[in-house]
Structure P
Amino acid sequence: MVVHGTVAGGFEPVRDAFARNFAALGERGAAVAVYRDGRKVVDLWGGTKHVDGAGDAGDPDAGSAPWRRGTAQVVRSVTKGVAAAVPLLLHQRGELDLDAPVGGYWPEFKAHGKERVPVRHLLNHRAGLPVLDRPLTPAEALDPLRAAEAVAAQAPVWEPGTDHGYHALTYGWLLDELVRRVTGGRSTGEWLADEVAGPLGLDLWIGLPAEEEAAGRAGRVGAVEEPEPEGGLRLRPKRSVTEAYEDPGSLTRRAFAAITPTPDQNDPAYRAAALPAANGIATAEALARFYAALIGDVDGATRHPRLFDPATLRRARSEESAGPDRVLVVGTRFGLGYMLHGSASPFLSPGSFGHPGRGGSLGFADPEAGVAFGYVTNGFRRSVTSDPRAQALVRAVRASLDAG
């Protein structure tokens, strides 16, 4: 398999690891990018992308086309880390108070004793709202008004602030409605496009524009292929996690079933909607560049000065939640909207922050090392946090830094 792209001197181990992912770990199509101190040092891609609606479903190579530089892919929960930048930047600008009650911005949210839930609990997975008593249909989930009504009317399943559990899908509706209330109706995706992605030149969207959807049908945006059944959700090789997901009454199963049935992620209506928990679309280069901009100047301060000031960066990666996760079962660590380095989701070092996506994609930054990382794949696996292909690439980045 031919690996395309370039690496700066000293980062050859990343190219080697990327090639091994295809040879030994079943990678089909993917890209990885790394920035160091605001400059791109890795930009690699290879394999094939799936073109929706083409070819023979019984032939794994049918309906595919070469993965090219600029191929974008649905990145699932990597979206959460991208979306988290919006409320944090609104706070940085003085437009949103992280310690104020959500109900002060969104009065309907106060239902069922949620009057004192602060904004930060929507970001650190402590709001107690990971499930919906009545799951939304795919059509309802794509309607921002209906989705906001559903999460506002939901009673917490634990006392907010007393524990944490991954808000797999509800995170997006909670964040999006809050952003709409603060910004006078702009969605998270619209704010991101205007204030971050546009100025930085990122191929990154929460809500794919119509013109990009048209390009996607021609192959620019790779279609999603569901993984082969693996006997339940595989977060880590612990029997208790599989058992939790297989139990229809568990928080694990209910959190991931907040939309029932599972929507078609290749549907243009799904890709156009603003679902800040799950339906972001990005290139690996855009993810790496996004995280590079959070922690430092990109392409020089005169081109793109850093997005997060020191106080905001500290808030983003300061531990807010840690320990056994009531949804993911394993121990997790969260800052404000970002997963933090830990056994469930290893990044580069203890100071790293970012977010993985179910299926394999990953984006994160490490301020101490000056590193920003983006990886996207269409070889979706059922893992939620620690994908072996992404981890092989992270280890290679660490080895490159150590050798330098």
Structure Q
Amino acid sequence: MTEELDDRIAAAAEWEALLGEIRTVEGLEEFLRPPRLEALKPGAEGPVVMLNVGRERCDALVVSDDGVRALELPGLTRAEVNEEALGYLRTVHGLEQAQAEVSSLRRKLLEGVAAPDDLHAYQDAQRALAGLRLTTEASLRGTLGRLWDRVTGPVLAHLRPVPRSDGTLPRLWWCPTGQLALLPLHAAGHHGEPGRSVLDTVVSSYTPSLRALRLARERSVPEGGRMLLVAMTRTPGQAPLPNVASERALLQELFGESGCTVLDESKALGERVLAELRTHQYAHFSCHGTQNLNAPSRAGLLLSDGMLSVTDLLAARLETDLAFLSACKTATGGVWLSDEMITLAAALHHAGCRHVIATLWSVYDPAAAFVSDHVYRELKRDGGLDTDAAAHALHSAVVRLRDRHPDRPSVWIPFTHTGP
């Protein structure tokens, strides 16, 4: 036993000596050291709010150029967060299931393969969906109000952000942990009451970590200005997406036929998509997505030959400036591994995509088309896109949707931005 202990002590000393030698090499001074706080500060663009959900208390750690400030959230407990997240997921999942049932029965009727009772089942499903939509919107408004009262409102009251001289709202990055990572912090608020919503106070983005945000800011912007469009109007076993055609027309108008590579149903194969991602500056996915809340790495984008998964994307090495996921459920992580923020959006971000626009759940096809049109027209510049304005462009689109549909938060909540 003593000999084994001596061997371990000697091995540890050898390891420390080797690390010391490596750290004498120029550029490797911080090898295997945790990053220093100075290197992780977010810069002048705005603070990062890291939200901790603990057994004893919940806190917001506000990281800015001035350092780190801890703000206790006394109105929040882990039990309440878990209850809120599970209730929110049940609400959204119930609506999605009802929508899927209506879409499935509609397809059967249109394709002439319906059973004798399917017409009545379709009518019943439509009535059930109409009633569920009303209760869903009320439930979502309640979630947004409670998030404001217990989380985002106290944080913003502490920060007191003010608009810039040109009237634009300041930036803020959310870095949630635990079950808070499942909730729409960027849309929290009592909408309709001036000054009591996140959307009216700051332009929100998400980041999986301080390190991820720093690396995205340091990453060089690729050149070329080419757009990759994955356009899946029809996907086996899924409802059609009629507005894919309008998104395709928009991107071909803005980038020209020669500047936009289109992979439609016959060409949208997993290996082909990954290969093209490595050679394009921008990517737009107009397709269905799926999630697995218990095993989030099994989530993915549904293509012609199957699913392009989170795992596939994490293994890729990309230099993409902007990825727009006009697909369903691409920014929602898992229930059991929620601290890890494993989502399609985070996977693309970690793989090398600087900016990712994604959605929390199944979005209304016309809403996705509207957001795409607004964002791209806001960002388009000669020779490419001004992606540094991506968060502001998305915020503007979401505010317009909210103003058009104030009583339907399900239309405008889902859209999120991840990146610098």
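Taken together, the values in this text are just the output of simple stated rules run on the coordinates, not laboratory data. Everything numeric in this text was worked out from a predicted model, so none of it was measured. Cβ atoms are built from the backbone, for glycine too; each structure is taken alone.
Numerical summary
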read-out	value
Read-out mean projected area of the Cα convex hull in nm², for residues 256-391 alone, computed value 9.2, structure in P, Q	P
Structure with the greatest value (metric relative contact order in percent (Cα under 8 Å, 6 or more apart), set P, Q)	P
For Kirkwood radius over Cα pairs in Å computed as 22.9, the structure of P, Q it came from	Q
Comparison of P, Q by volume of the Cα convex hull per residue in Å³, for residues 152-287 alone - largest value held by	Q
Comparison of P, Q - label where distance in nm of label points 7 Å out along Cα→Cβ at positions 48 and 352 is highest	P
Per FRET efficiency 1/(1 + (r/R0)^6) of positions 208 and 344 (r between Cβ atoms, R0 = 25 Å, to 0.05), the highest-valued of structures P, Q	Q
At a computed -9000 (helix-only ellipticity at 222 nm (-39500 (n - 2.57) for each DSSP H run of 4 or more, over all residues; to 500)), which of P, Q	P
